[in-house]
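Before anything else, here is the set of structures, which you'll find just below.
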Structure 1
Amino acid sequence: MVVAWVVFATLAIFTARYMKDSWGKLFGLKAWFQVHRALTVSCLICTLVGFVLVFVHVEGWSEADVAHSVLGLIITVLVCVQPIMALMRPGPAAEK
C-alpha cells in the first residue's frame, strides 16, 4: 500500500496537475491522461492487493488497532468508487 500511495497516487496527481499542457497525444488521447489513468489503476490494484494481503495475514478483522482497520476499509472502498465516478464523468467537450 505504501507503493500505491507514495508512488502511484502522487505521480497520478502530479501528472494531472502539471502535465496537461506539456505533453502531446498518445493513441488518440492526451498523453497526460493516459499516464494519469495508468497510474490511478496501478494505485487501485496495489491498494486492493495490499488490503487482501493484510486481511489474510491477520485472519480477518483486526481488533488490535480498530481505528486503523476502519480507516483502511473506508479508504479501500473510496479507492474502488473513484474509477466508477471517473467513468460517469462527462467528456471534455460536454457543456458545462
Structure 2
Amino acid sequence: MWFVLGGFIGSLCIAICTKKLRIHSVPALWGKFKDKSSVKRLAYSFLGGFILILGARIADGCASGLILSGNMEMAVSSFVFAICVTLSYFVFTKYFYKKG
C-alpha cells in the first residue's frame, strides 16, 4: 500500500514541479486514436481492469509479481514469460493505436 501511495505522491510532485499537471477524463493519445467520449473511455477502462483482475485471479497471482520475484530467483520460466509479455505489449500497442 505504501508503495502505491508513494508512487502517486511522487508523480503528483513531479507533475506539479514541471507544471504538467492536467486533469482530464480522456487522455490526448486516447482521443487521437480512439474516441473522445468519456463514457466509452470509462467502459474500456472498466473492461480492461476486469480482465486484468480476472486473469490474476485465475493465475493465482499477478503477472508483474511473477516477473519480479521470478527474475530475482533467476528462474528461466520467469525470463521467458517476461520476454513474451514484453513482445505482446509491442504487438498489442501497434494494433490498438492504429489509426482508422
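Every number in this text was worked out from the coordinates using simple rules, so none of it is lab data. None of these values were measured; they are calculated from a predicted model. Cβ atoms are built from the backbone, for glycine too; each structure is taken alone.
Assuming 0.65 is FRET efficiency 1/(1 + (r/R0)^6) of positions 22 and 54 (r between Cβ atoms, R0 = 35 Å, to 0.05) as calculated from a single structure, say which of 1, 2 it is.
It must be structure 2, since only it matches.
One of 1, 2 was used to calculate relative contact order in percent (Cα under 8 Å, 6 or more apart), giving 20; which?
Source structure for this number: 2.
While we're here: Out of 1, 2, which one gives 0.65 for FRET efficiency 1/(1 + (r/R0)^6) of positions 6 and 62 (r between Cβ atoms, R0 = 25 Å, to 0.05) as computed from the coordinates?
Traced to structure 1.
If FRET efficiency 1/(1 + (r/R0)^6) of positions 38 and 86 (r between Cβ atoms, R0 = 30 Å, to 0.05) comes out at 0.45 when worked out from the coordinates, which of 1, 2 was used?
The correct label is 2.
One of 1, 2 was used to calculate distance in nm of label points 7 Å out along Cα→Cβ at positions 14 and 46, giving 1.2; which?
It must be structure 1, since only it matches.
Have a look at 1, 2 and say which one yields 13.4 for mean count of other Cβ atoms within 10 Å over residues 30-37, as calculated.
2
Further question on the same structure: Consider the structures 1, 2: one of them gives -24000 for helix-only ellipticity at 222 nm (-39500 (n - 2.57) for each DSSP H run of 4 or more, over all residues; to 500) as calculated from the coordinates. Say which.
The value was obtained from structure 2.
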